[in-house]
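Okay, got some structures for you below.
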Structure 1
Amino acid sequence: MTSSTAAPVKGSKKAIWSVGYVHGLSHLYMLALPPLFPLLGKGLDVTLGQLAIVLAGFNLITAATQYLAGILVDRFGGLRCLRLGLALSALGMLGAALAPDIWTFGLAYWLAGLANAIYHPADFRLLNRCVAKERRAFGFSIHSFSGNLGFALAPALLAPLGFAFGWRAAFLFAALVAIPGLIALAMLDPDAAEARGSYRSRHRLHDVMNSRTVMQLLVFALFSIVSGGVQGYSVLAGTQHFGYGMHELNTILSLYLLIGTAGILAGGQWLQRGGSEILTFAMGIFLGMVGWCIAWSGTGGVIGYGAGMLLLGFAMGVILPARDLLVARATPVHLQGRTYGFVTTGINIGQFLAPAIIAPLIQHGMTNFFYLLLLEVLTLALVIGLLSRNSAPSNKRILS
């Protein structure tokens, strides 16, 4: 570790699990709206299009403010900002639960979108500051695992609550589950977690935007396109292209998501035992491409398709801790918040691009192009990821 880094504080295990819980909540909040679309449409007397605007606004606000949130993280510390972000998310969910109309509801949900911009810069800075180098891979794997779990729990928890007790109860529940996270964060010491004097106000966007970080942003965007494409459109594509049943395809998709979480933990364990981040990243993408090709080939019918999808899901999980560590290893200590804020904006870019590119292909029955597109996106992610490793930024104060 360089002299510019702070020594990891005691209680790093508590930091890992606290950040993991809060990151899981952030993903639950991101998907809180779609499972409740039918109930919100009736309850607020609005159309699906209006609700889609609310959801798009959430992502737009996050994308537009994430770099600015990174500046705040560098200035005030990851822990303080994470506490603020979670409190604002809870306030947004509470406001949505009490909203009398769509306009009030939209403003409340957009407040949660603003809070969402804080999570990734604050999470990654806090993990880097609090967790020893030899345990950092485990910390990042728990971070990714909890995010996937949050996505999975959003429909599993909020939809049943909404249909049983009403959509307001579902959003109230979403607000209340923030309380354990706020308590956990309150038990962490901000002075121990943050080094003094690490902020430099003269740093501007061009200090963060170098060839490496731009390529890393593109990798995050490309992965978001793949995950969005598979989760949102693979069932429809499988039905059109192969004639497989919807029930079978949805079951395969659920198993894909489940095995992805296992892949995250496996990737984290491998890296913690000394595995190379770039080799894990490259091999993970290669295995994902093999799995996607097996699914596309139609070999073995629906069983072969399922095997290919499970291989893809596991590989996508393995990649995530390696992808995050590649950013961590190359990030200057004094620019952690801004760098993560900039790079992880790629997630929101990918979320916007995936439906815009893929939906027309599915709508017009061009399913071969859908499978080819995601294969090419994976290939491009591999190439750019390898290039980013060899593209060193000019600033030499790098986190080791």
Structure 2
Amino acid sequence: MKLNLKIRSFPNPTETFIVHHILGLLKQGVKIKIYTNAYHGMATFVHTDEIIDSQIDKLVHKNLKVKKGMSKIFQVLGLVTKPRILKYAVKYYIVKPQWSLKPLYNLYNYRDFDISLMCHIQFNTSIKPLIDLWAIGFINPKKILITFHGYDAFRLNEEVFKSRYSEFYKSCVYAVTVNSNYVKQYLVKAGLMEEMIKIIPMGIDVSMFNDLQAKPKQDTIIKLVSVGRLIQLKGHKYGMQVLKILLDRGYEATYTIIGKGLDAYTNELKKEVKRLGIGEYIFFMGQKSQKDIKDILFESSIFLMTSTFDDLTGRQEAFGIAALEAQACGLPVIAFKSGGVPEVIVDGETGFLVEDRNVLEMANKVELLYNDSTLYHAMGIKAREHALVNFDNDKLIRQFIKLYHLND
């Protein structure tokens, strides 16, 4: 089958699951055309042999490059001499008055958009400019599937959905997918029809973990690890407090944090390290390739999923793919009961769930696993089995393809 895939910007280092989704579709023989508002080039992405062989770059629809100075004037004049673009440009500016020339470029870039093909929009925030082009009658797609990943869902409420999106959904969108039941229930409250929402998580590439086995024994040093952007929602400071508790109890322990964020928040975390006096036991690794992350996970003891809620918005973690990858490496996961995270962990079997921001209970669970090698080993085996069996990207891709065919 053929498929249009729409993504706001591509590729993004923190959205490797999108690349794996594309690779999975290609493996199943799906022919893809990628539309994106901002293409960064595959050179910005950490390559694997599979990504290089897939030649994803050739699948991307290249937008018209905006020229500068006098060249831009001639470029714009060239666009408005095209009858169809001029006709709908007038409508565009009437419906959405603005000084920007972006409508002209949107019309040109989507002039050959094939509405007969299935279109999968990754993130509801990627819906523009399709929704604008539909509003003026330039395109009228009827086969749209939209996947929410988390933050895009939390931008919606009943008023926003009704005023901005409801008519487009009624006309063009036949199904919505989400990573977790947590996100599904949020969207239902925002006004989406429950029956149109399907739960299909983004999976993990199990081939990356086939050469690993569950760790046979506990390390002498407790090596804690977390993976995630350095933002308040991810709760890294609570992992630091867990480390401090363990050190105060006399354990040898370290805490490795993989990910990067804005300098301001990174500095806040470093101030917390200084306040706690744990500088020599904590390691900020920055952004790493998936191979490097896998290697670090396998050398670690326990994964801390410290995601909590955003102090300003109340937003919580939608899913927890980092926790799945840790389990695929045979690591028990200790996580806060926050958002959709409990849906990726089997409490008491592949790890432990503790109350949100309860660092004392999280430290107690770390201590329990450290002192019970039998439990630690059993959880590692269960964790790996749980991740590889239930979240295999290839299996989940087949669910997506089945959903694509529902609207044939």
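Work out the source of -27000 here, i.e. which of 1, 2 gives that when helix-only ellipticity at 222 nm (-39500 (n - 2.57) for each DSSP H run of 4 or more, over all residues; to 500) is computed.
This value belongs to structure 1.
Suppose semi-axes √(5λ) of the Cα gyration tensor in Å, for residues 22-181 alone works out to 29, 17, 12; of 1, 2, which structure was it derived from? Mind dumping the intermediate values first?
On the way: 1: 29, 17, 12; 2: 27, 24, 15.
Going label by label, the one that fits is 1.
Identify the structure, out of 1, 2, from whose coordinates relative contact order in percent (Cα under 8 Å, 6 or more apart) was calculated to give 14. It would help to have the intermediate numbers written out before the result.
Working: 1: 26; 2: 14.
Structure 2 accounts for this read-out.
Taking distance in nm of label points 7 Å out along Cα→Cβ at positions 174 and 326 as the criterion, which structure among 1, 2 has the greatest value?
Comparing 1, 2, the top value of distance in nm of label points 7 Å out along Cα→Cβ at positions 174 and 326 belongs to 2.
Quick check: 0.95 is what I get for FRET efficiency 1/(1 + (r/R0)^6) of positions 30 and 238 (r between Cβ atoms, R0 = 41 Å, to 0.05), calculated from one of 1, 2. Which structure matches?
Only one of 1, 2 returns 0.95 for FRET efficiency 1/(1 + (r/R0)^6) of positions 30 and 238 (r between Cβ atoms, R0 = 41 Å, to 0.05), namely 1.
If Cα Rg over 2.2 N^0.38 Å is computed to be 0.96, which of 1, 2 is the source?
Corresponding structure: 1.
Any read-out appearing in this document is the output of simple, stated calculations on the displayed coordinates, not a laboratory observation. Remember, predicted model here, so these are calculated numbers, not experimental data. Cβ atoms are built from the backbone, for glycine too; each structure is taken alone.
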